[in-house]
Each structure stands twice: as structure tokens, then as C-alpha cells.
1. One of P, Q was used to compute helix-only ellipticity at 222 nm (-39500 (n - 2.57) for each DSSP H run of 4 or more, over all residues; to 500), and the answer was -1500. Which one was it?
2. Which of the displayed structures (P, Q) returns the greatest value of distance in nm of label points 7 Å out along Cα→Cβ at positions 56 and 72 on calculation?
3. Of the structures labelled P, Q, one was used to calculate percent of Cα pairs over 26 Å apart, giving 29. Name it.
4. The value 2.5 for distance in nm of label points 7 Å out along Cα→Cβ at positions 24 and 112 was derived from one model only; which of P, Q is it?
5. One of P, Q was used to calculate relative contact order in percent (Cα under 8 Å, 6 or more apart), giving 22; which?
6. Of the structures labelled P, Q, one was used to calculate mean count of other Cβ atoms within 10 Å over residues 80-87, giving 19.1. Name it.
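Bear in mind that the values in this text are calculations on the coordinates, not laboratory data. Everything numeric here is computed off the predicted structure, so don't read it as measured data. Cβ atoms are built from the backbone, for glycine too; each structure is taken alone.
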Structure P
């Protein structure tokens, strides 16, 4: 009998120009914990984890940010969107236009950019509520 194929996780890799600064942001501001790092003093590749979400952070030369190119945008599902919004508001991670809003496509969400211009959207489905 053939074993069933099942995709069950994704670990996106975000480009950053300073992995230590990125670790500081994701751990101390967004509540993740360090899962691994390739070097404890000067990492070039590391992972952070919170609950079932794991994000990898990879060093890229800062010169790459001189070009106007698109950066990744992650959409992360959560159950208590209001609580997470309040948690991040207290840690001052938002810009002045960040709002918790209901969308026309049936979600309640908020979005912002990390210090490396990677987009993060946290949301929950409200269409079935």
C-alpha cells in the first residue's frame, strides 16, 4: 500500500541584514523563541518559533535593500486575534496606521512590517462565526 502524502508545515525564510537584530525583534517584541542558530555570536541563519509557527531568518547583504524589490508577506492564522493585537500594541511594534479590522473576504486581521521590510499579517477567519 502506498503511503499517503501529507504536507503539514511550512517554514518561510525571511531575508534580513542583521540576524541578531532580527532575533531580538522576533523574540523580545513578537514573543517568539529561538529554535536554532548556525552561530551563537554572529549567526547568518536562525529560526524562531511561537506555538506552531516557525520562521527562518537568513542574512542578506544590506546592499540588497538599496533596490526597490518586493519583500515576503506572511499571513499567519491565530485564534485570539484581539489578544495578539493588544500584546503587540503594548510592545509598540505597529506604525501609526496599523488597525485591527474586518475584511470583505471574511477575516479579522492586522498587518505591519518587521524592521527588514518583511510583511506580517495575523488573522482569523470570521466568515463562519
Structure Q
């Protein structure tokens, strides 16, 4: 299935290819908890930026590996390059225009990221 999404003001638009049934992580780290981010990690080849590259700004912290991308206009983070899967893209499920038919939300302990990151490594592997 191909799903389209955007930031709030729709200046940044994208599409992502994923099955109709998806497993999503809800992370308890400080960034995800405060922003309400729901993680849909896919291989980079299944993500296409459709519009708005000029409206994207990036925030990094700690190791600098994760590239948190935000819309410069509305401030929403619709997707980013995650530290756990630097070869993939992590889409915020809340930014999709239409939800997948089946969503399974899994709790992820991002507060203890170093001991749990390996649980996400398979998400960006091409199948």
C-alpha cells in the first residue's frame, strides 16, 4: 500500500510504501513522549519526498546520527532518519493522510535506548 502524508501546513509532503497491517513503536524517550511521535520505520527505498525539501530543517543531538527533520513553517516532524536505522526512514504515523487498515502499537523503551535499539534494526531491511 502507498500512503501519503504531510506536515500540518502541507508544505512538506511525502509518500511511504508499507503493508496494510503495520507494527508501530510508541517510544518513551523524552523527544518522542513530548511530541507524540508514533514510529513507522521503513527502508529508505520505500519513502519518497514529494514536496517541500526547501522547507525542511534538521535537528540533531547526542550522537548526531539521528537526523530529526522539521517543517520550518509549522514545526511538525513528519519523518526523520533514526539512529536505530540510519539506512531507513521513520515516518510519524500521525502525519499520514490515511491510516493503514491494521495498526499494532508496540511499546518501546527508548529511555533505555542503548539496551533496546537492537530490537528495531530489522525495520529498515528490504524484504
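1. On the way: P: -3500; Q: -1500.
Derived from Q, not from the others.
2. On the way: P: 0.8; Q: 1.4.
Across P, Q, distance in nm of label points 7 Å out along Cα→Cβ at positions 56 and 72 peaks for Q.
3. Details: P: 29; Q: 13.
The read-out comes from structure P.
4. Values: P: 1.7; Q: 2.5.
Label of the source structure: Q.
5. Values: P: 22; Q: 33.
Among P, Q, the structure yielding 22 for relative contact order in percent (Cα under 8 Å, 6 or more apart) is P.
6. Details: P: 14.4; Q: 19.1.
Matching structure: Q.
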